[in-house]
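Take a look at these structures.
A short reminder: the numbers here are calculations on the coordinates, not readings from a lab. Predicted, not measured: the structure shown is a model, and the values here were computed from it. Cβ atoms are built from the backbone, for glycine too; each structure is taken alone.
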Structure P
C-alpha cells in the first residue's frame with residue numbers, strides 16, 4: 001500500500017448538538033412568524049407592513065438555511081479543517097493562531113482560527129463562518145468538543161502532534 005492509498009486520519013469531529021440545533025431553528029422560525037403576523041395584522045402603515053413581511057420571509061428562509069447547514073459537521077484531519085460534506089475551511093499549514101478567549105470574535109461555544117493567507121468566504125449558520133484571514137467554528141456545537149478540537153488544531157499548527165506512521 002502506497003502513501004496515497006492510506007485512508008484519511010480523522011483526529012476530531014465536531015457535530016451540532018440536537019438541542020441547540022433545533023432551538024436555533026425554532027427561534028429563527030418563530031421570529032419569521034411574528035414578523036409576518038405583524039406585517040399582516042398590526043402594521044401602522046404600508047411601509048412598515050412591507051418591512052415586516054420582508055423580515056418575516058427572510059427569517060423563515062434563514063431557519064431553513066440553518067436547518068440544512070447544521071445537518072453537516074466539522075472534521076479535523078492532519079492536513080485540513082473541513083466539513084463532512086467536503087468543504088475545506090482551511091489547511092492546517094495555513095493556521096496562524098487558534099483563539100478561544102472570552103473576548104475573541106468567535107461563535108458561541110466555539111473558537112476563532114486566524115490564518116496566514118485569506119480563505120474563501122462562506123457561512124453555514126450555526127456551524128462555521130469564514131472571511132478573509134478568519135474562520136469561526138461553533139454555534140450549535142458542544143463547547144467541550146469544540147475546545148478539544150481547538151487544542152488539537154493548535155498542537156497540529158505548532159507541529160506538536162506525534163505521528164504514528166510505521167515509516
Structure Q
C-alpha cells in the first residue's frame with residue numbers, strides 16, 4: 001500500500017460504492033482542500049442527532065460506528081491502495097461523535113468541540129502520532145481520531161464542570 005501522504009484526487013464515481021461512500025464521509029472527503037475538516041463538519045451534523053439519544057443509545061451509536069469504521073476504513077484504504085488516504089474521513093466523523101459525547105448539547109459546545117477536535121487531530125500529541133504512524137489497517141485509521149476525540153472531549157467536559 002502507498003504511504004499515508006498520497007494525496008491523489010479521488011473521483012466522485014467512488015461514491016457509487018457503499019464502502020467508499022461511507023469511508024469518504026458521504027462525499028465530504030472529496031473536498032479538494034482540508035477533507036478532514038469537511039468530514040469533521042459531517043461529524044458535527046451527526047452529533048446534533050446523536051446527542052438527542054439517551055446516553056446508552058449515544059454510546060451504542062459511537063461504538064457501532066467505531067467498530068464498523070475499522071472495516072469500512074480498512075477496506076476503503078485497501079481498495080484505494082493507500083493507507084489512510086486523506087479522503088477517508090469516517091474516522092473524523094466518529095472522532096467528533098466521541099468528542100461531543102463528553103459535552104452538553106448546544107451550538108457553543110459543538111463549535112468548541114469542533115475546534116478542539118481539529119486541533120488534536122492535526123497536532124497529534126503523544127500518543128496520537130504514535131498510533132497514527134504505528135498501526136496499519138482500519139484500526140490504525142480509526143484509533144488516532146478516537147483518541148483525538150477523547151482529548152478534545154475531556155477538555156470540553158472539564159470546561160462544562162467549571
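Each of structures P, Q was scored by mean count of other Cβ atoms within 10 Å over residues 17-24; the highest score is held by Q. So relative contact order in percent (Cα under 8 Å, 6 or more apart), computed for just one structure, reads 22; which one of P, Q is that? Corresponding structure: P. Among the shown structures P, Q, from which was the value 17.6 of Kirkwood radius over Cα pairs in Å calculated? Answer by label: P. Source structure of the calculated read-out (semi-axes √(5λ) of the Cα gyration tensor in Å, for residues 25-120 alone, 23, 16, 9) within P, Q: Q.
Comparing distance in nm of label points 7 Å out along Cα→Cβ at positions 81 and 105 across structures P, Q, which is largest? For this comparison of distance in nm of label points 7 Å out along Cα→Cβ at positions 81 and 105, the top structure is Q. Match the computed value -22000 of helix-only ellipticity at 222 nm (-39500 (n - 2.57) for each DSSP H run of 4 or more, over all residues; to 500) to one of the structures P, Q, and report its label. Comparing all candidates, it corresponds to Q. Of structures P, Q, the largest value of mean count of other Cβ atoms within 10 Å over residues 33-40 belongs to Q. Between structures P, Q, the greatest calculated value of distance in nm of label points 7 Å out along Cα→Cβ at positions 41 and 97 is seen in P.
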